[in-house]
Structure P
């Protein structure tokens, strides 16, 4: 079983790094030294869809972000994403997101982007990051802002949140243009929790004057301008994300902000960014000036 998971993860990694190219099952199968039929079989077994569907959905989601953020011609984007024609691309986009790409480009609305879960490579996961690694800390200021959030029930961290709400919420949040460039995970202070046990939420930061759509089941809260200590680790292998998070948590516990004239601020949320190996794991912890 483990060799299948490793093979599927290799296919996922290949697709992710070549998503802007034409990708065939033949190419993917050669990458893992398996036959096309076997590669397709184990891909479906572990991910619940064919490689072709997986690639199409990922390409469509990438294209949606380009339509949201760039001035793209539909035909050029369709060709670049390998759809062959503008009509074929438009039909696929509508089936995936329920709207026409041109209409979406003119007036972006929240849509459920495809954000595939990467299978864990157990063989690599058995190793740990043992070498001495650096933690970088800097003071940053965040403006007053609103955050569109989806609450759980009693979630205190990512996995309990996913069990309560579902991991695909991230795809919808990613479709909403954020003032910080990406969605965030928040550990809310008590006065912002509802119910009081629900500490951990996912959301997207937007301007105070945001007037766009609030998706059904979501709500919007307001946060004041605040100061944060940004903790960032060194880049890590994707399968080592738990160790990367752990090293930041340990650094936060040991660090005394009084050395630089601050104290921890429990009136603002702690913020977690998506663990992306190439940039290092990042958390923001609220602080305030010592009185």
Structure Q
């Protein structure tokens, strides 16, 4: 990890919160930021007492030794941080941590600030699900709704798996892919229907076919599945922002794994790709430690 120094001398704590895990970075104590990890904190799914309990048990002890180092500014970006749930998260944080400043915002804004910094751009998340926004260097100015894996989530791991399985069960794959996928999956049509329509977390099941897609990415049929799904993502989400020459940045496992196919599809559409990150927390911290660029004259 590159050295990131806090020019103000105070402590800065940044969090990238998900439903499964939360990554924390603390700057201002050591030469390089200190990393902590706790369980996931999703204020849309957990009540305030649960959030406080996790913070008290898993984060507070790790930060206790640094409580006298100076004022703490806390920036929390997380899943489930919506306008009506952010106050709940703020209360839980303020009652557990001695922070002089607390800001709770969505994971999408966190991704945008990590990807674009203080410059305008298009920020996209491609993981199990997908999301995107147009960003002005500070805030989200437009967002096409994700709509979840049934109505949206184009280009995501779930969408890729859905297309692959659909083509497989409809007999659109060749014999080699058919055999390989049957061995990889271990389920017949009835078993897949059970997983997708009658069991929880169907989106995660569909996204679990990502390793198969990665292993066979050079097969023409698999390559077309991947690029078709990315084309749909750009067409139904990014084009709406009228990006022009703005860079289109990505964070997430799918974007990183299939970066070549993503670039190929963007180039075919005349779109300009920017950076691709696996996780945003380090760049989130850098956003808060680096001053905005002065306006151009």
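Data for the structure
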read-out	value
With P(r) over Cα pairs in 10 Å bins from 0, in percent, for residues 31-158 alone derived as 12, 36, 34, 17, 2, matching label from P, Q	Q
If mean count of other Cβ atoms within 10 Å over residues 23-30 is computed and equals 19.5, the structure in P, Q	Q
When mean count of other Cβ atoms within 10 Å over residues 111-118 is computed for each of P, Q, the largest belongs to	Q
Per mean count of other Cβ atoms within 10 Å over residues 71-78, the highest-valued of structures P, Q	Q
Comparison of P, Q by distance in nm of label points 7 Å out along Cα→Cβ at positions 135 and 223 - largest value held by	Q
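Here, each number is a calculation from the coordinates, and none is a lab measurement. If you're wondering where the values come from, they're calculated on a predicted model, not measured in any experiment. Cβ atoms are built from the backbone, for glycine too; each structure is taken alone.
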